[in-house]
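The following blocks contain the structures, represented as structure tokens.
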Structure P
């Protein structure tokens, strides 16, 4: 069974809605188990047991939320164990729309392998975004199951 960890921070709920849709997309691939982890709550045992990661944050001044940065700081200690595992990034914004740059750069720094470009939504994902956001999770789970 493929295991995906959806790790995200959400203050307003917009990124949480996006995380839920990404998780739905992961579950569309048969045999995929999803663990949802909203920061600051984090279980490194679950993180290390996952086969791939969906990483999400709101855009704060064109950067990720502090809790997400702390996750990357902590994960750096496990770089050797995480190296080569697939990931995707997602974010929400109110106008900056640059959070993917930092999410993808730090994912690479801890050894994760991006399987497709990340995705941004202005505020909460709307009806027109639903299939695309689910597609992000589906792409990750599909990359793991190959």
Structure Q
């Protein structure tokens, strides 16, 4: 690996750390923890879903999802309902507090996106989108 390629990975690590830092500063005020925004988004999109469906859509371990689900249920962001078709399973859905938390997370992601892309023109945005999509495709080949 060339020094340039290594530097690219190091810069991506730094961007990831800075994103997490910015988000944590604002989400912690609302007692929303780092792994929760993607889970809130998935539940919002699906309306109600199983824990297995969440695990299939996020890139974290089932054990981490289980911990997040318990924490989110304790804080009133989600509720578990018995699946009418199969009483052995629970469906997870957002409470009103969870819907508000999801809206807040989305607003913080939009705020962060504006900060990150400040000074970008349309060409910069298209070029960045192309590069980041190639990186995602390249990394996804191994999955």
Structure R
């Protein structure tokens, strides 16, 4: 889909088409937003997983809410900051970017906090079915090691 949008912007418009500038303005950012989203997701999810696993060790498996919300604060903070910087840096005024980052970040953290009771239910159900509670002792978190 992104390739189709990009190709559509690169091809010469039909002679009767007067909306090319609007097309470029609105859809021309699609490849940039895709790359920003992908990179931010990778960084944010890795950070979230890492913090979640480390907090489980530190808390000795207790305080699930601290682990889920704490890891979300870190992971989604990185995700939001990286996405906004890459997707909108140089496009919107620099003074606006921190507000966009904070807005995205807090919506994600508030959502995680609101979903925490459901997380407790899901974790309890899984543990009762699987009889497994994994701790990441000695786990190599290097994402670049093959």
| Of the structures labelled P, Q, R, which one yields 24.9 when mean count of other Cβ atoms within 10 Å over residues 87-94 is computed from its coordinates? | P
| message | I have -25000 for helix-only ellipticity at 222 nm (-39500 (n - 2.57) for each DSSP H run of 4 or more, over all residues; to 500), calculated from one of the structures P, Q, R. Which structure is it? | response | R
| Which one of P, Q, R has Kirkwood radius over Cα pairs in Å, as calculated from the coordinates, equal to 14.6? | P
| query | Suppose you compute mean count of other Cβ atoms within 10 Å over residues 15-22 for every structure in P, Q, R: which one lands on 12.0? | reply | Q
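None of the figures in this text is laboratory data; all of them are computed from the coordinates on show. Just so it is clear, the structure is predicted and the values come from calculations on it, not from any experiment. Cβ atoms are built from the backbone, for glycine too; each structure is taken alone.
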